[in-house]
Structure 1
Amino acid sequence: MVDRSGDIVESWGDADRLVMPRSSAKPIQAVPLISSGASEAFELDDVELALACASHNGEPVHIDRVLAWLNRLSLGPENLECGPQYPGFEPAFFDLVTSGGTSSPQQNNCSGKHSGFLTVCRHLDLPTSGYIDPGHPLQRNHVTAAMEEYCRFDSSAQTPAIDGCGVPVWEVPLVDLARGWSRLTEPGPGVTLLGAMMAEPWFVAGTGRSCTRFMTDPRKPVAAKVGAEGVYCAALPDEGVAIALKVRDGASRAAEMAMEHLLVGLEAVAPTKHPLTNWAGTVVGSLTIQP
């Protein structure tokens with residue numbers, strides 16, 4: 001946990017451990033959408049900016065808004081290079097399968113982020129094909145550059161890995177990931193993106209998701225974004241506090257509870273009792289933050 005100046009407020013474990021931020025980096029990856037002028041040129045609203053930072057459930061309204069956005073770019077789902085995915089929200093998945101549907105790129109939880117990438121490409125007249133490649137000018141000159149600026153690392157010393165949606169993913173010290181989120185609270189593109197996330201939290205994640213729940217708690221303004229493999233980041237923009245955590249074995253449930261514990265301690269959210277059920281629907285236990 002760091003303050004607005006980047007100084008460590010509290011720390012547990014190895015704060016300098018290298019981590020791959022995964023989807024927790026999406027608000028930083030979306031910075032070029034604002035800084036390039038693409039958002040203004042295409043008159044993006046808070047829903048679209050939230051989707052650019054999202055790992056959405058693939059619920060019907062998520063998909064409708066992504067398709068409408070692509071249509072305004074004179075593009076379609078075939079231009080999304082994130083790959084096909086079934087909706088993560090079970091009712092949406094079952095509705096799709098029972099109606100004879102199949103997986104598609106617009107249902108990918110990263111389709112909003114990729115729509116943002118394509119918006120920058122359209123605005124800057126960059127090729128819309130191959131935009132996920134590390135050497136593509138979108139990644140090299142804008143997305144990776146934003147990651148370097150906000151998290152203060154040198155990508156030239158690394159060979160990037162490939163994230164779940166195909167884009168480059170870089171190793172960053174955990175404390176510098178927190179500092180990157182702290183910099184999002186400073187005047188500039190980050191404030192706009194965090195504001196959109198907090199204004200439209202359902203589009204950042206969706207029904208039943210912890211990101212949405214944290215951001216809809218009325219106690220304090222919170223922007224929160226989970227990442228794969230046990231990564232979770234959050235910021236309290238009014239207080240300039242930012243958090244980055246990584247559960248070493250990648251357990252997402254542990255990461256969610258760890259983030260809830262920290263946000264409860266900051267009096268930003270209320271502790272919630274999370275029932276645990278077996279396959280028969282019997283409640284066999286619960287997860288609760290202890291004071």
Structure 2
Amino acid sequence: MLEPVQLTSDGVYRQHLAFSPDGKWLAFTRHRALKTPSGAFRNQLSVCVAEFHDGPHPKLGELRQLTPDQPDYAPRLQPCWSPDGKKLAYVNIRLSGTDGQLDLHLMNTDGTGDAKLIGSPGFERYPAIAPDGKRLAYAATVAGEQSKSSIFVADLDGKNVTRLTNQGSQDECPTWSADSKRLAFNANFEGNQEIYACDADGKNVTRLTNHPALDVHPQWGADGRIAFVSYRDGGKDVCVMNGDGTNVINLTRGGGHHDDPAWHPDGKRLVFVSNRGGKFDLWLVAI
């Protein structure tokens with residue numbers, strides 16, 4: 001493993017990172033303080049993309065905001081790419097006073113053609129489109145279970161919704177294996193947030209991590225390894241492991257806040273958020 005390379009230096013907080021299938025673009029949620037009419041500041045979350053300039057000195061290009069600023073500062077977040085690179089799914093939050101409704105939307109990668117994909121009385125979030133382009137996985141609450149969430153899958157047109165987990169727990173962050181046959185996610189089935197995997201139909205659930213600290217936010221890479229965020233070494237670190245949970249490696253040990261790993265399509269590099277340079281920026285590491 002090589003030392004991480006810093007991609008940005010502007011301190012703009014970006015999260016929910018996602019490389020395009022061709023590796024040329026990075027999508028993310030951008031946080032930005034906007035001044036309200038009263039003079040106070042509110043945080044606006046928007047879906048953005050930036051070109052990834054690869055090579056000996058990789059960096060990100062100019063930021064492009066795809067979702068417009070909202071008069072009520074309602075967030076737009078958690079983008080993910082379709083496997084053909086033509087669409088982005090994301091979470092659209094509609095505010096009503098202090099309440100919000102979370103729906104899944106789908107739009108073109110230039111921000112046009114935005115339309116609701118999945119919406120219900122529950123809260124839908126963490127969309128993940130399968131590499132074969134046939135299904136969408138996501139986490140959602142259901143009526144009467146707002147403090148819990150389950151993993152669901154649906155066709156890419158929002159139809160044929162199927163609930164895969166129903167343990168009365170907090171199940172989040174689904175991610176597909178490269179062959180679209182398995183899903184990994186984090187859940188507290190047994191009291192602590194760990195990483196689990198199951199078949200695409202919800203069967204054969206397997207626990208991949210087993211540690212007293214939290215293990216969350218799995219991301220399955222092209223070579224079968226899973227990146228995830230762990231608190232096991234006293235900080236918030238980015239780790240990788242084999243697809244069966246073996247050979248856990250901490251990539252960012254040394255203090256600080258490291259989060260939101262996303263694989264480059266080559267399966268050999270990860271981008272992540274870190275304050276290792278004194279402010280929150282994006283870093284790239286070869287594994």
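Couple of notes before you dig in:
- Source structure (of 1, 2) for mean count of other Cβ atoms within 10 Å over residues 73-80, computed value 15.8: 1
- FRET efficiency 1/(1 + (r/R0)^6) of positions 105 and 233 (r between Cβ atoms, R0 = 30 Å, to 0.05) from the coordinates reads 0.25; which among 1, 2: 2
- Comparison of 1, 2 by distance in nm of label points 7 Å out along Cα→Cβ at positions 17 and 41 - largest value held by: 1
- Which of 1, 2 leads on mean count of other Cβ atoms within 10 Å over residues 9-16, largest value: 2
- When helix-only ellipticity at 222 nm (-39500 (n - 2.57) for each DSSP H run of 4 or more, over all residues; to 500) is computed across structures 1, 2, the figure 0 traces back to 2.
- Relative contact order in percent (Cα under 8 Å, 6 or more apart) derived as 22 - corresponding label from 1, 2: 1
The numbers here are math on the coordinates, done by the rules we state, and not lab data. Being a predicted model, the structure only gives us computed values, none of them experimental. Cβ atoms are built from the backbone, for glycine too; each structure is taken alone.
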